[in-house]
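Alright, structures below, take your time with them.
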Structure P
Amino acid sequence: MILKIHSQGIEQSQIEEICQCLERGGIIIYPTDTLYAFACKLGMMKPSERLASLKGKKFEKSNFSIVCSSISQASEFIKPISNNLFKLLKNNTPGAFTFVFQASTKIPKILQTKKKTIGIRIPDSEIALKIVEQLDYPLITTSLPNDCVGEECFTNPDYFVDLFGDKVDFIIDNGTCSKQQSTVVSLIDEEIEIIREGLGQLEY
């Protein structure tokens, strides 16, 4: 199903319809504050494996992030952090960042893997945040593959609907998105390291 978002914003009834799809094990394409991305509800293994196959990978070898609605929600899935890192997160979320943390014991159990780190996104996107808030649980997510011919293939829904329309359950069309990825910042062992430069400009 393709859901076009009105210029005045997404409606609550649309959010509820999307979340019902996710609860049933559906996969969506949705807009973030950077690129469009695939997502399903965190912890649902069959949809997660489908998600990985859309990127041409096996689930256990995929680098997914989880989308949370707040630092508080994210804290359930990462090991405790210092006050300094908490301030860094507060200064930069919501925002175009993927923060890499040491995972809490929940992550290996939920993902059925041996992952010891996890990427966390709290995007500056009304649609993404409303979905996670309504779902009351994080999404597992990965950006659309960017190996198409021309960047419009993965920034403009008019193009990628043809590519993925029969492979996902819901496409949320909010128009052309940013051409940049999120900035990836490792916060492992309390060390701040920018792994990939992207749209987000880190504020200390």
Structure Q
Amino acid sequence: MDTRTLTPLDRLLAGLQRALETVAGAPLANRPSPAAGIAEAELDAGERRRVAGLMRVNHTGEVCAQALYDGQAALARNEANREHLLHAAAEETDHLAWCAARLAEIDARPSLLNPLWYAGSYVIGATAALAGDAISLGFVVETERQVEAHLAEHLEKLPAQDERSRAVLTQMKADETRHAENARARGGIDLPFPLPPLMRMASRAMKVVAYRV
């Protein structure tokens, strides 16, 4: 059977579908949630608000991750690297679905600004890809390092009894570590100054806003 080659228009339409599913839909996870089988904890009103804010930030982070990978994959110069980026994006879809499910469980909503977060992150990912695959993969390494650090921070901030959220974030953290290692192994380089601190500043701004909006 002949395999149809995707045209630029096909890829554009597929990208638009992924964008809509990311910011407005309910993406399906390929893996079961790490929270499956863990009992819901008793949370008071303050603890519930804290968990909602933290999980909203993590959900927004996964929206940004989808956009970054989509932008990078769209303009990747090497087909093998493109496939690598799309595979990592598929695992990030799991994270997105897990975070969305956790928000729903505690009657919380995702960030109202997710369409803007997606658009901005897509542009950043595409720009990184235009700089070449070594820079693009280096961008993955630095991004995942920073995500791993903020997940570790969120694990400390969760209420001790909220084992469902903790299981989700722990698995996400392990996946992000692996994504960074894989991108490094494929030739990702250390990003030049001032890119890493600028990325940290942008991440802090997103976290502050997404926690509440």
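Source structure of the calculated read-out (helix-only ellipticity at 222 nm (-39500 (n - 2.57) for each DSSP H run of 4 or more, over all residues; to 500), -26000) within P, Q: Q.
Can you tell which of P, Q yields 32 when relative contact order in percent (Cα under 8 Å, 6 or more apart) is derived from it? It was calculated from structure P.
One of P, Q was used to calculate Cα extents along the principal axes in Å, giving 44, 35, 33; which? The structure behind it is P.
Every number here is computed from the coordinates shown, using simple stated rules; none is lab data. Source: prediction; values computed, not measured.
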